[in-house]
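Pasting the structures in now, so scroll down.
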Structure 1
Amino acid sequence: MRLSRRMLLQSAAAGAFALNAPALATPDHPGIDDYFNVMADLLLAASPETASSLGLDKGARAALKSQLGDRSWDAVKASHAACALWQARLAQFPTAQMPPGAALDRDVVSYALQLGIDSAAFDFGDNTLASAMGESSTPYVISQQSGNLVGIPEFLNSQHRIETKADADAYLARLEVFAISLDQETARVVRDSARGVIPPDFLLRTAIGQMTRFRAAPAAGSKLVLSLATRTKAKGIEGDYAASAETIVTDKIYPAVSRQLAALTAAAANATSHAGVWKLRLGEEYYAWCLKVGTTTSQTPAEIHQTGLEQNAAIMARMDALLKAQGLTTGSVGARMAALGQDPNHLFADTDAGRDEALAYLTQLIADTRLVMPKISRLNLKAPVIARRVPVDIQDGAGLGYMNTGSLDGSRPSTYYINLKTTRTWPKFAMPTLTHHETIPGHAWQGAYLTETGNLPLIRILLSGFNAYVEGWALYAEQLSDEIGLYDDDPFARLGYLQAQQFRACRLVVDTGLHAMRWTRDEAVRWMVEQTGRTQVAITSEVDRYCGTPGQACGYKVGHNEILRLRDKAKAALGARFDLRDFDDWVVEAGAVPLTVLASVIDGKIA
């Protein structure tokens, strides 16, 4: 997981740093480490949300706690220019005498910068270094899952810490900036719409619905107000913060939301149901860039599509055998899994009490998994994590499950979000593998190496969002959980694990189908429901996600496949000396890298 799966929050493109790129070799900054330190400071200045997420909005960076990232188009252009300048200066550092750690850092940073440079070819959407590192590259500035209205309220609630009056004042300052950022996004919606870059009508319907409900709620009862009022009262901080926040929401934020809603409504009048980016100017080239961001490979859509078809068939064969062993013999694998998913014996009650019970179950799963981690790792990480439901105000457009990694200073644990709009989306047998993916040994564990150990420079933590590595590790973590026996006494949980693996294979087919082969949304949903047996509601949400962030869904299985290839290579080379714990730790200690770089790291370890 990256510093946090949604942490860049579609935010800072880079406006603060284009004209302040770090100097190459000055008396104050003589080497590459100093260069990276200055670059890291400038990245944090451009993304104050990231500084808060990591607990770095204090001391010399305290001013960042009152700020949010620039959402203007000028900031996007500044990001592209900064990446080109930084890359040119980075190339001037000689590598011949560079120690291995510094050489690895250089290769990783260079790869990230090149993604940012290449994004300049596309004059629409959110396509920058920040979006490439945040799983959020998208042709649409505002959609059901993108834009500050989706991310900032929960960010302020869960990641803007309030301990002092200064923290509360900074929260109010951020509310003021939030209104400005919404208008910056609205200007980009209007700009993109004039260029024919408009989200599909079905994405706009969801986004407009979410925005309308947000705007209709009384300001006094909004999360933006209640979060500040509740926390200042709990800390005994003097001042009528509820009234101050309510005034900003009423006078500035709600009018800005109304203007954004009007812009989306105007765009919707010209929207079509075309789901893929093939419809855009340079659509084929844009999808190729998205796939490179998502997979850190040069695989073509056709190659990825075929891999998905083959692996889906192979996993379904395993599921078929296991289903038959449970006496479930009638119908396709997808139909039998659908029936299992609707069986009341496998469901929590679709009530608030049932949701609380589900969260308690997930918490216990995490605790139980900690006990077996020594079987797969020697790292002994703490990896604190809490389970929460996706906030109700964004659950319609949010993913089914995701993770925000904890702060560097340990003041905030990782947060595992599960979408419980309806508990029917998550039968109990599907929950263990999701939890292993998002928490331990998956994202929370890998993210804890970044935040707990101090073994990586800050620039590597900020540029740790290589999707195929991050999601590939989490998918590999699902497999590890099966391999060490966590499902040995629960064949239905093993079916849930295999269904999740199959689901990721199907993503390869559907993402490329939508964006390269011109599948419709209905075709994609129908095919995926038939293959996986998951509910229509869940799959529709998933397909809509792929429409909004092309290529991202391909990183999971591509990354998983590469980690398994490297493990097989290590086993063959090392023979009796191979130790699973060592290999797993080699992958985690690489620290989130492009897959090409990961292969070099593992080759070095084998040698």
Structure 2
Amino acid sequence: MVQWPHLRFGLWALLLAVTAPAYGQWLTQRLAVPPGWSAVYLHVDASYATIDSLVAADPNNPIEEIWLWQAPPTTVQFFSTPTPLAGSSQWANWVHTGGGFTGNLTRLIPNAAYLIHSVATSNYTWQVLGAPVAPSYTWTTTGLNLLGFPTPPTNPPTFQQFFSLAPILADPSQTQVYQYPGGDLGATNPARLFSFYSANVTRGQAFWVRSTNSFNQYFGPFQVALPGAAGVAFGNAAGQIGFHLSNVTATNVTVALALRASESAPAGQPFVVGTPPVLVRGALNPTNLTYPFATLAVGGAAQSWTLAPQGQSGSDIVIVLGINRYAMAGNAGDLYAGILQFTDSFHDSEIDVPVSAQVGSSAGLWVGNASVSQVGNYLKVYQRDTNNNLVVATNGAYVVTNTITGLGAVTQPFPLRLILHNDGTNVVLLQRVFYGMDPGSNTVIATAESLLDPARLGNARRISSVNWPWTGTNTAWPFVGTLAAGGTLTSTITVPYDDQASSPFLHTYHPDHDNLDATFKQQLNPGGESYDMMRQVTLNITPPSNDFASLTQAGQTFYGTYQESVVLVGLGGASRTFNSSGSFAINRISPIASLSRP
């Protein structure tokens, strides 16, 4: 056992606590495992399954021991014999014996180094399927660090090339690197690397590294500062996410970003329906105040940025990615997942970042307004003679040559309130709705005040509209169509001619508008004093514009054109139709999908 001063090896227990699995995007990391003892480094999160299932379930897997350092030691050390590991609280282990499995290490966490013991007589490639994670390391100020570097899987750089942009590490007299070449632990295992020019920084291999009396955070020429451990996770509502891309070297660095498809999800994990349609926001167009964008497509062109040297203007930039939700087909909750792959112009680093999004739902309560700006005309055009006199027919009536029924602009738009509820499948139009707490302290959307907690009515809200017929049961008129960008909704509201509560032609206490004959005893037929009325309402939801903000908006607001046809039916079934149109906008004020009814 070789002693080293001031070793503080990773905070793996902390990493395990703060790294929440972001399953949905999958990548296989291939680790080279030689016979005997070696050290590997995981860039993927494989904690979705136990080590038993990842290792022992494969009869061809020769790995019999896995050791993870889970707490810093009281003295600095690395091990040339496995004996001190056993029984130590500083290590977690998994051991495969003939009779089963022992140890307190049950799952593999990412950004962690492991000592591996293989009983094979030849090299073995261990394929670990997991969710890719961005690098997250803790270097010590002094002492040894057992860690790995996010170098490209193919043609990795040498230590000399990799450290060349970090002069503090490039000098072998100041930086010590040890590796486990395989075989039994002993005086030459781990072995110190003296030639930085020939040894490669192999991805997935863990090395003991110490830089004398220096503080270091170098793991490649650039850093990606993500908003969280889950990577770029849009969920089912977010439309845009920003993060920092920074240069940590003294020279210009060009960083490229490409989109890669996720591998198939393992059993028991959510099915990936496709790769998310990722957009990269460009600079603001001052002419129309919109953002142009570039599309990241699998197999398509990468986007790149040249970063100025560290500390200079342009060395740290903000990248804003968006998700084209209009292009995400499927059912609410369907998962789109992929991998954002960052590489640099020196071919030193490859950082894989998970990106995911779920198809959003338009379920919930939507409230907004329509603005009627055009109404249908009913103007007759009469025939005139050569002297510009009206022509009279043989029956004594003026001769009509044409009737103008097209839409015409109004002097002042007329507002209509819209109240819609979507349960995820069915959309209805409501005259009123109640929003508050029920007696069980649940927030509800209800059609009756009686469903709310009487003691909390002061904090409840009633939303109503005088534009739609009032009914005692609070009728919900169903829409036909889809509440989504580019969709169309149509509903028909019927108002009987004798509906004293809602017919605009009736006045219960006016003798000329009460729908009764002169004796006030006999109800008149439709068309006598009032009419049967059918209102057909159509909402044409506008597809998003071809700009970054419109394509990435998360479906919390819908705009479009409002159309309404009012059909009046009178005596003998005669009818006349009146049309109007305008615009509308509705906002989702609650995602509650259930509508409580008495």
Structure 3
Amino acid sequence: MTVEYIWINNQEYFVSGSGYESEGTILKENKSINLNENITFHKFLDSIVVNNNAKLIYEDVKVRVGDLKEIAVRKALGSPTEASLLVLSEKSGNIPYDIKKKYELLKEFSFSSEEKRMTTVVKSSDSSVFVFSKGAPERLLNLCSEIEIDNKSELFTDNAKLEIIKQINNRASQGYRTLAVAYRKLSKFDNQKREEIEDNLIFLSYVSILDPARQGVRESVVEAESGGIKIRMITGDHPATAKTIASQMRIYKQGDIVVEGSDIEKLNDEEFERASVFARVEPLDKEIIVKKYQDQNRITAMTGDGINDSLALKLANTGIAMGITGTDLAKETADLVISDDNFNSIIKGVKIGRGLFAKIRSIIYFFIATNIMEAMIFFTYEFLPFFDLFSSEWQHIYIFGIVHSLPSIALVIDKYPKDVMSEPPRDEEQLLNKNMWRMLLVQIFLMGLGLVLALELTRGGFIPLNEWNTNPNLSYIPLGSTTTELISQKSRTMFITTIYLLETTFLWTFRRPNKSIYKSLREEFSSSLFIIALFTLSLHILYIVFSYPVNYYVNEVFGMNLQINLMFLSLTDWLMCILLALPGLLGIEIYKYYSRKRNIIF
């Protein structure tokens, strides 16, 4: 935060420089001004420095700029608002420590969300007792009966207050946070109540503080909104300030309304729905906001950092505490703690969560589709006494050990969908929704159809034996095999080959269920998925091509019993396997196309 304007002595001054570095000066009409000879300005400085608990520290940060590996960066320890006031005193040519040591602290009334101000009672070196106060202008102005201009106090009239409020509102509408500063002198201090201490104050000044949003917040808000997540700003700032910042961040849009905390309960449902900014909010108001959204069956996440935020954090479906500025109670109450106090981290978390959901869903879809489809075929063919679907357990191992495992690993290491934040939120109990189940059943049917056809067309002679299949130098054929056994062996080979083709290609269809395979390959091609799928299919191709030498050396030379017994396939056989695998690929793409036309979301 940076103080950019000071209003004092009925004049407004610009303050150059930004951030927490002390480089900068006070300017009037672009000319540097020295206000240190002005007594009222010194009272203002004393007030903002003494009534202040922040500190400015230097922290070493690692960098890589030429030979420079580390630099010292100035940071705020405590409230960023108070830290900006310390920097202001330095820019005026004063040292905060020297100002503070002139006074002895007698009493501090801490800032609270209810009071919206902080007040400190101190005693100076000449035993004079002063009250220094700073806070929200609309609260502090009401406590001021006088205004000081050039060391002269005069009655603070309603007209004068209205004029200052007008100027404050103007700055607030430009996105500045405004903070009023006042003081009074006490004859003595004997632990009076806060109400007595903060009565009949003398107005000194107000400052306009620039509180820029962090880089990337606007983009994160847009990304969240595209994913059906509505962002609402809840702040203690002036309504005009809140509206300006919310507009810059794309939270406030045309047609929305800004609501002050005291008016929340008066809103009807339509007005509450239009409210995108809640300003001058107290802790209790946050609870009301959460309850109102939950009454509409909304899943609500609430951020907070103070003790007074703990009830709202507990009440929300997801309470999010700040890791840096958050109190211990807020962190203990919350469900999540954001370590860097950055809104962008929340949206990144949502994005990662949605990406994990998409991955888990893809893996489950893969296993359900392949296992149900194969289980139905395996179970059915067990009842056919004249044909054994598998000639040995090795063929089971060959399927489950390779083509069921490697593609699923590819899905685990696959990228997150790029447009995962453009999809609507999902019910927390849904993993495969009803639309996904429908597509799954269609996929099972189409893949199963291709596999059954691979078996039956070969067994029925539509895909006949050829010299490539029966060549003993190419295929590992058991001695004494009959024609029926050779046809069965080719049927199994065609069946397993079609399985390999299906299961290394159909994962591209459900990997991005709401996109066409062409669009997902063009926009989100995964090299890892491609390599693993290609490697899996290549293993099978190599085994088919080198069927005889592999089986011969393993069984005859090394004395093992590898009875996978797959035949060498001709080019025509391979083309038939590819054609039989296409329904499980193209058929589901057609199904997805018509689903997109009907705005069905998987």
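Compare distance in nm of label points 7 Å out along Cα→Cβ at positions 102 and 502 across structures 1, 2, 3 and report the one with the greatest value. Could you put the intermediate results ahead of the total?
Working: 1: 5.2; 2: 7.7; 3: 8.7.
Once distance in nm of label points 7 Å out along Cα→Cβ at positions 102 and 502 is worked out for each structure, 3 has the highest.
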(request) Could you tell me which structure in 1, 2, 3 was used to calculate helix-only ellipticity at 222 nm (-39500 (n - 2.57) for each DSSP H run of 4 or more, over all residues; to 500) as -19000? (result) 1
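For Cα Rg over 2.2 N^0.38 Å, find whichever of 1, 2, 3 sits highest and give me its label.
Working: 1: 0.92; 2: 1.43; 3: 1.47.
Comparing 1, 2, 3 by Cα Rg over 2.2 N^0.38 Å, the maximum is at 3.
Comparing distance in nm of label points 7 Å out along Cα→Cβ at positions 110 and 134 across 1, 2, 3, which structure shows the greatest value? Please report the intermediate quantities before stating the final value.
Working: 1: 2.7; 2: 1.1; 3: 1.8.
Top value of distance in nm of label points 7 Å out along Cα→Cβ at positions 110 and 134, among 1, 2, 3, belongs to structure 1.
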(message) If distance in nm of label points 7 Å out along Cα→Cβ at positions 166 and 438 computes to 5.7, which of 1, 2, 3 did it come from?
(response) 2
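Throughout, read-outs are computed from the coordinates displayed, never taken from laboratory work. Given the structure is predicted, the values throughout are model-derived calculations rather than measurements. Cβ atoms are built from the backbone, for glycine too; each structure is taken alone.
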